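Quick heads-up: structures coming right below.
Every number here is computed from the coordinates shown, using simple stated rules; none is lab data. On a predicted model such as this, the values are computed, not experimentally measured, just so you know. Cβ atoms are built from the backbone, for glycine too; each structure is taken alone.
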Structure I
Amino acid sequence: MKKKKINLAIIGFGNIGSYFYKTLNSQKRKIELKTNKNFVIKYVCAKNLKRKRKVKFPKKLWNNNPLSVCKMDDVDIIVELIGGAEGMAKKVVFSALKNKKHVITANKSLIAKYGDALSIIAEKNKVNLEYEASVAGGVPIIRSIKNGLVGNKMNKIYGILNGTTNYILSEMEKNDKDFFDVLNEAKKLGFAESNPTSDLNGNDAADKIRILSALAFNKTISKNKILTSGIQNINLNDIKHASGLGYKIKLLAISEIRNNKLIQRVHAALVPKKSYMANINGVLNAIIIDAKPVGRMVIQGEGAGPGPTTSSLISDLCSVLRGNIKYPFGISYKLRKKIDNFDIFKHISSSYIRIDVKDQSGVLSSITKSFAKNKISIKNLIQTPDKKSRKASIAIITHESFEKNFQNLIRNLYRNKYVINKPTFIRIEKV
């Protein structure tokens, strides 16, 4: 009996789209053997046909109207690789699901913002919404949560979810280079976008932890503001101070249930040098899940780039080809409930604070008084003077205190007449 051919359209044909297309063609026979289904790339959609690409494709596949493709009877699967939470990407995915097409996407921003609404449409129309490539590149974290850990109760999920920032911090430490020098290198190597703002300020990782939280805890995607800060203010002195104190600096995304409330955070953190997370370097991503009965599970791999992303896209494609209609977030949207947010100001941690000050008498006394006023005790203090510029850098490790106290302290220090610029505040994590 002749197998029915399943037709797919690739919408978005930049670096990821063209690499995905090339790999699908080279691995076509292998994929068909493993899924027992035949598939055909029916259409390719993008803004500009004349754009130079690393891969050639028959012009008969070209279609410059992605919304019309979403309605065509001869298309079964839409692979959206445009990116962004709004605009054409949003229109394409909503339209495809409404027209009963399976959707595969690498679009973390779209899923983080509209994942709940999209899942309702997918479930009603009995089609798949697959998004493995939206989080951690080639690391199969979403499938692990939905399938491999289905019998576990998860309490906490955290890790390094952004390869760009991890590369920058790793290279600063390894090669004793300044932040902007490493950032420029990362752009040349393709590890950072020409505009890497969402990576550097933590928003990219925040989108990803929203998605993972919903999956891990069987809840709707939290719309509440996540505590988010990036790595833009970290300099080489911070890297060196951290190293001397037995730490490394990493940008962590953390989500956990505490007192039946959700706490989500994305921020730079000092982690012990001997910890697992401290030794995840370069563009690697790593995620740790604390669950019962499995205990602690660790998964790591390449977090970005055409290869890792394509690996996850093909994994999703194979799932659709096998005919597995699944709930996008593991359980029906009818069973997924909202969860209240934990008051972030009640979060307790110790911290590292670097304060650049004028090198004058009375400075240290003024600084330590601010700490005492805000109920924060000092554990270690390193003062580094720069006599030429008549400035000094004060690096402090604190004992544990409430987040609210730290926020008040940073505001008070910023107003201090001796302080030159806003202090750098990095939480210490026991991971």
Structure II
Amino acid sequence: MKRLFYGWKMVAAGSALQFLQAGLMTQSFGAYVAVLQAERGWSKTALSAAAAIQQMESAILGPILGWFMDRFGPQGMIRVGIVLFGLGLMLLSTSSHLPSFYAAFVVIALGSSLCGFFPINVALINWFERYRARALSAMSIGLAFGGISVPLVAWSLQAFGWRATAFTSGIIAIGVGLPLAFVIRRRPEDHGETVDGLPSQTLTTPSGSSFSEDPTRDFTAREALRTQAFWLLSLGHGFALLVVNAVVVHAISHMNQGLGYSVAQASFVYTLLTLSQIGGVLIGWWIGDRYEKRLICAACMLMHASGLLFLTYAASVWMVIAFAVLHGAGWGLRGPFMQAIRADYFGRSAIGMILGLSFMIIVVGQIGGPMIAGALADATGDYRLGFTLLAAFAGLGSVFFLLAKRPPRPLAR
């Protein structure tokens, strides 16, 4: 029987790690926002700042983490990160005022940066090329499934309180996540494997010397920065995250306060969004390595924009369902392609640094989405103006992906 390629074991572990982070905090944060605002009286803007702290820390550390991973690999970083993530959740349970709440999120953010989407993607990019989109889509199923646990977290918040929920979440994160982190390895070549588990493409001449069929090489980080594609992809990605992060932080509050749904009902809408996200991931598994990713991403941006508009002006439950299906499917389909398309364009040799540098641009969307929605909701009394503005930005982001054509590879030195 043919031995299973170890890269797929890493995909499974990475997917489980993403499930833990998404379920315990990333996708459940909106439920925390609704509960904390009611209990502590903190404003939407103040609570959005916690999400901003997490994204800002990722952007600041991005180039440093990218350099470190290119040089030493992501495996040790992921192990340390899962421990910090769990400790941050435990620290969150002790918060009694905004400064301590923000301090807990600094620890959570650091842990997420070290063990989250970025390092897991770098690890898998180093193990896959031909099946890269398929591997990254499979890993993202964990992120999507994390949303299914939002109703469970929302129930725990109401039944046991946010402090007990946060502390227990921290214990689960470390107890389950640390063994998974030890599955992650650096490069296949270090363990007697080849990329994709396929035979090496290096050929041997009659004289015994070896050469590669491909006369080109991977981009360095500096060379990637000089391409138009690097900036267009980063801007498109950033504009997508304007919507994604605003929905994660504020959708439950909008449905609760603006549309009259209970927190539990809004959480079940989020479950439908998650199921649609899973559907998008599965479609990405099927088409990601067959069709041009930038065109798929451009279509997904229009799905983000229209979905958010349905939520903003929902006059019936069917409009809320349309939001969940469109936004969720667009997120699930587009999300894994963001790293896969960069690896396709620039290669894997400096992919950690290239992704780290791009994070310094996309952080504008990660921070701006929740802050714009929260600040305008505080100023106007509802989310309509903020959500409408973000939907327009998502539509513009579609154009960036259409223009982001693959740059020619540099010739081997």
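For which of the structures I, II does the calculation of distance in nm of label points 7 Å out along Cα→Cβ at positions 190 and 318 return 2.4? Considering all the candidates, the number was obtained from I. Determine which structure produced the value 2.3 for distance in nm of label points 7 Å out along Cα→Cβ at positions 126 and 142, calculated from the coordinates; the candidates are I, II. Only structure I yields this read-out.
When FRET efficiency 1/(1 + (r/R0)^6) of positions 70 and 294 (r between Cβ atoms, R0 = 30 Å, to 0.05) is calculated for each of structures I, II, structure II comes out greatest.
Thinking of I, II, which structure, once helix-only ellipticity at 222 nm (-39500 (n - 2.57) for each DSSP H run of 4 or more, over all residues; to 500) is computed, gives back -10500? It must be structure I, since only it matches. Quick one: distance in nm of label points 7 Å out along Cα→Cβ at positions 38 and 182 came out at 4.2 when computed from one of I, II, so which one is it? Matching structure: II. One of I, II was used to compute percent of Cα pairs over 40 Å apart, and the result was 14. Which label is that? Considering all the candidates, the number was obtained from II. Structures I, II were shown, and relative contact order in percent (Cα under 8 Å, 6 or more apart) at 27 was computed from II.
Among the shown structures I, II, from which was the value 21.1 of mean count of other Cβ atoms within 10 Å over residues 102-109 calculated? Of the options listed, only II reproduces it.
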